[in-house]
1. If we compute distance in nm of label points 7 Å out along Cα→Cβ at positions 21 and 237 for structures P, Q, which one ends up with the highest value?
2. Compare relative contact order in percent (Cα under 8 Å, 6 or more apart) across structures P, Q and report the one with the greatest value.
3. Where does the value 160 come from, among P, Q, when volume of the Cα convex hull per residue in Å³ is the thing being computed?
4. For the read-out helix-only ellipticity at 222 nm (-39500 (n - 2.57) for each DSSP H run of 4 or more, over all residues; to 500), a value of -24500 was computed from one structure; give its label from P, Q.
Structure P
Amino acid sequence: MNFVVVIWLQFLLCASLIGGAGYQLSRYGDAIAKRTGMSGSWIGLALLAVVTSLPELATGISSVTVANAPNLAVGDALGSCAINLVFLVVIDALSRKEPVWHLAGQSHVLAAAFGVLMLGFTLVSLLLSQVSHGSAAYAQLGYGLTTPVLLGLYLIAMRTVFAYERNHAVLHRGAPDTALPQLRTAIVRFALAACVVAGAGVWLPFVATDLSHAMEWNKSFVGSLFVALATSLPELAVTISALRIGALDMAISNLLGSNLFNLAIIAVENVLYRPDMLLASVSPAHAVTAGSAITMTGIALVGLFFKPTGRVLRAMSWVSLGLVAMYVLNTYVLFLYGE
C-alpha cells in the first residue's frame, strides 16, 4: 500500500477514536452535571473543556519531549483555539430557531474575555522571543514569566466564572432523570472515554510529522490545521451532542473553556521543552494564528454582548460570518508563509 495512503489512514483512525470517545464524554458529562446539580456552563468550562483538551495536552507534551517538534506543539494549541471558535459557527448554523448569540448566557463573556487576555500575553511573549532571543530580558519573560502568568490567568478565570455563576445561582434545578446512569457509573465511563482521547492524542504528533514530510507541507500549517482539527474533534462531538439535548450553554462553555486550557498547555510545554525557550524555537507565523484567535474571540464577544437576531442569507449571523472569514484568512497565510 502507498506510504502516503497509510499515513492518511493512521490520521483518520486517530481522528475517529477521538471523535467517538468525545461523543461518550458528552453523554456522561451531561449525566454528571445533572447528578451533581451543577450548572451546565460550569461543567462544560471546568470538566468537559479539560477532558476534551486532553489530545492537545498529550500531543503537546509528546511533541516537545519525544518528537522534538515545537512547531506542532504550539501550532496545535493555538490552532485549536481558532478551530474551537469556528465550532461556534457550527452551533449557530444548527440552531435554526434563533442565532446562538441571541440565546447564549452572559457568563460566557467572562470566559471569552480571559481568552483574550491569555492569547494577548502569549502573542506578546512570542513576538518578543523573535526579536530578543538570547537576551537576559527574554530569558526572564520567556521562561520565568510565561508559564506562571498563563497558569495564573487560567486559575483566576476558573475562579471568577465559578463565583459569577454561584452569585447568580446558575445551578441545575430539579431531580435528575431516573434514566440517567448513577454518578459513579457516569464518572467511570467518563474516565474511560478520557483515556481513549488521551491515547489517540499521543499518537497524533508522529502521524502529523510523517504527513508533513510526505505531503511536503510545512509543520506550522500541519500543526495549526490538521492536528488541531483532529485534536478538536472531542470539542465538536461534545458541542453537537450538548446542542441536541438542549444544553446550549454547556456546548459554548466547553469551547471557550477549551481555549483557556489550550493556552495553559503552552505554559506546560514551555517547562518541558529542554533544547531552548519554546516560543523562541517556533515559526513567527504562529503570531498570525494567535492574532487571528484574538480577533475571532473579539468578534465572539461582540456577538455575546450585542446578541444579533438576523441571519445572512438565512444561514448564519454576521458574527459567525466574521469568524469564518478570519479563520480562512489565517489558514491561507499559514499555508503560504509557515515553516
Structure Q
Amino acid sequence: MEKQPDIQQRLLEGIRQKLPKGEKLAQVMMDVLNLSQDAVYRRMRGEVPLTIFETKILCEKYDISFDDYGTFRKGQVTFSYNALTSIELNFENYLIGLRDGMRQIKNLEHPELWMSVNDTPLFQLFNLPHLTRFKFFFWAKTYLKIPAYVDQKFKREKIDKKILQIGIEAHNIYNSITTHEVYSHETLRGTLRQIQYYFDADLFEDPTYALELIDNLQQLAHHIQKQAEIGRKYARGNDPVSSGNEFHMYFNETYIADNTYLIKWKDGKAVYISHNILNYLLTSDPFYTAETEFTLQNLFANSSPISVVNAKDRSRFFSGLERTILNFRKHVEATLDM
C-alpha cells in the first residue's frame, strides 16, 4: 500500500506557501505559537506533533481548513475554489484574484508552470488589455447571464487605470516565472469565434470595433511568435530580457481538452483547473497531482517544441493562425462595405 503523506508536514507546507517572500516558517511559528526555536524545529521535523490548540491557531491565522490536509485516498480529491460570489463578478476583483494567485506561486521556491492551453493563453491576453476586457464581458453577458450585462452592448472605452495596473502586475509576475505551454490548432480561434458571434449578432455598440479587436488578436499572435522565437516572455512594447523569463512553447496537432495548470516547486506540486467559465479548482492532493503530471508529460511528449527550435513547425503554426484571423477580417470588412 502506498504510504500516506504526513498530515502535519502537509499542513506546515500549506502555511509555508502562504508566507510572503523572505519570511521563514520557523520564525513565523516561533512568533505565532510563542515557542522556542528548538520546540519549533522538533515540530517541523515531525518529532513532536502539533497540539490541537496550536493547529487551530495556525489554521485561523493563515485561513487554512484542516480538512484539506486529512487522509488522501485515490478517487477522492478535495479542491478549493474561489466562489463566484466572492469576486462579485466584476473585472477588478477577477484580476485581483489572478494577481494574488500568481504572487503566491512566485513566492514558492523555484516555481515552474506547466500549462495545457485549449484556446486562449489567459496571461498572454494582458499584452492587449482590451482583449481581456472583451473576454470578461463575453463570459459575464453570454455565459453567466449576469443581469447588469443583459441589455448592454460591448463598447469602446478606456480601461480604468487602477484595473489596468492590476492586470499589468499579474502579467509581470507571469512573465517572471518559467513556463512550459502546449498549444493546438484551436489556440486563439475560440476568442475569434466570440468576436464573430458578437459581430453577427449586432452586440457591438459600434460594429467597427470588431476590426480593432481582430487587429489586437493579430498583434497578440505576432507577439507570442516573437516570444517563441527567443524562448523568453516579455511584455509587448518592451525589450526582451537577456535571461530568465523562460518560455517553452509546444504545438500539439490533435486536440487539447482543457486548460490545466500544474505548478511545480522545490518541495511540492499543485494543480489549477479552469472551471465554471470564470473560476478555477485548486488541489495539492498527491495522487491527483501525480496523475496530472503523468498526463501532461505524455501530452508534451506527443507535441513538437516550437520555441527557439523547429522554425519550420513554428512558422506553420503561426501562419495558419494568421490566415484564419485575416479571413475573418475580410468577412467583417465586406459586411461593413469597407
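Just so you know, all these numbers are worked out from the coordinates, no wet-lab data involved. Please read these numbers as outputs of a predicted model, since none were measured by experiment. Cβ atoms are built from the backbone, for glycine too; each structure is taken alone.
1. When distance in nm of label points 7 Å out along Cα→Cβ at positions 21 and 237 is computed for each of P, Q, structure Q gives the biggest number.
2. By relative contact order in percent (Cα under 8 Å, 6 or more apart), the leading structure of P, Q is P.
3. Answer by label: Q.
4. P
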